[in-house]
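Laboratory data are not the source of any read-out in this text; all were calculated from the coordinates shown. The structure displayed is predicted, hence computed values, not measured ones. Cβ atoms are built from the backbone, for glycine too; each structure is taken alone.
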Structure P
Amino acid sequence: MNASAAPLQRATLAGGCFWCLEAVFRELKGVGRVASGYMGGHLADPSYEAVCGGSTGHAEAVQVDFDPAQISYADLLEVFFAIHDPTTLNRQGNDRGTQYRSAIFYHDSAQKQAAEAMIAHLAAQQMWAAPIVTKVVPATAFYPAEAYHDNYYANHPFQPYCQFVVAPKLAKARKVFAARLKEAG
């Protein structure tokens, strides 16, 4: 291990189905591990079925481990806001329920301040016709999703949800953030 390497930082974001977020964040330079899971609820170790039922209080979320020397937390937030609709309460497209809410789970005061500043900036820019409803809340226990959710889009690109929901978001991110993508190799 390189002793001079800075430790990775962690961002936890919820913006609808975690398959969409995971597919996009996996392609960004400076991003290491991206894990789909659940945060913000009251049930320990919830299952996908329980979370989808809407009674656990969890949001589908991704944890993104990133190298701040290669990509900043603000850059991650910029991508996050570009690939989901932060103006729809408890909903992304046809996915409805509190488990699909828009939330930024901050891990320290610097992340909280950066998230609040980003939201204020975007609100001032009037990027959307409706107000931003993304909640900025402290990170709580993160429960990894079941293994079959790992790298779901890459493993199931022809699944209808992936074709009609994930692929367009990934295509948009690839176009808008081309300079931030990992090199193909």
Structure Q
Amino acid sequence: MKPDIVDQEFSPYTMASVIIGTKVEQKPNFMVCTWVSRVNRNPPMWMASVNNKHYSLEGIKTNQSFSMNFPSTSQVKETDYVGITSGRKVDKSKVFEIFYGETDVPLIKTCPFSIELTLTHSIRMQDHTLLVGTAQNSYLGREYYTDGLPDMSKMDLMIYTGIPATYWSLGKIVGKAFSVGQDFNYL
């Protein structure tokens, strides 16, 4: 029996719930974006695919910069709020305690991990614009380290699945990458 055909909107992988920060008309604004990924190691570059209708896109294009802020599960309500409200109608500049790094882009102090990026490439597609940014600095609070290394369990980052549209926490570790497969023998 072959598998069922599934709705084309379905995505089988979990996505990071990221809060994009920028300034629009000199005011901090935030939106949620789940279509994000690291795309280059050196220099460190990240991409975000942002709907062409989003108010934040105007600020990103004008300022040529944006931030990616990775919220913890304890920030689910404010994360969802900035995702379901438009900066055209609501002032979202006071939702989070913000700080600025070397660029003039707002970063969220209470998010475990944040990156400030300068816009490197912008590719407009039918309904989204693919933004590629070069990381200028990345920030991780001291409380999110164990033995000098970033600890994902302490960060408790929020992830998203599209169908059904839900937020999740990370599960347990199932194996150490680049080593668990060394003992595998399929013959």
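Quick rundown of the values:
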{"read-out": "Entry that produces 30 once relative contact order in percent (Cα under 8 Å, 6 or more apart) is calculated, selected from P, Q", "value": "P"}
{"read-out": "With helix-only ellipticity at 222 nm (-39500 (n - 2.57) for each DSSP H run of 4 or more, over all residues; to 500) derived as -8000, matching label from P, Q", "value": "P"}
{"read-out": "Distance in nm of label points 7 Å out along Cα→Cβ at positions 43 and 131 from the coordinates reads 3.2; which among P, Q", "value": "P"}
{"read-out": "Value 18.6, calculated as mean count of other Cβ atoms within 10 Å over residues 83-90, assigned to which of P, Q", "value": "P"}
{"read-out": "Comparison of P, Q by Rg/Rh (Cα atoms, Kirkwood Rh) - largest value held by", "value": "Q"}
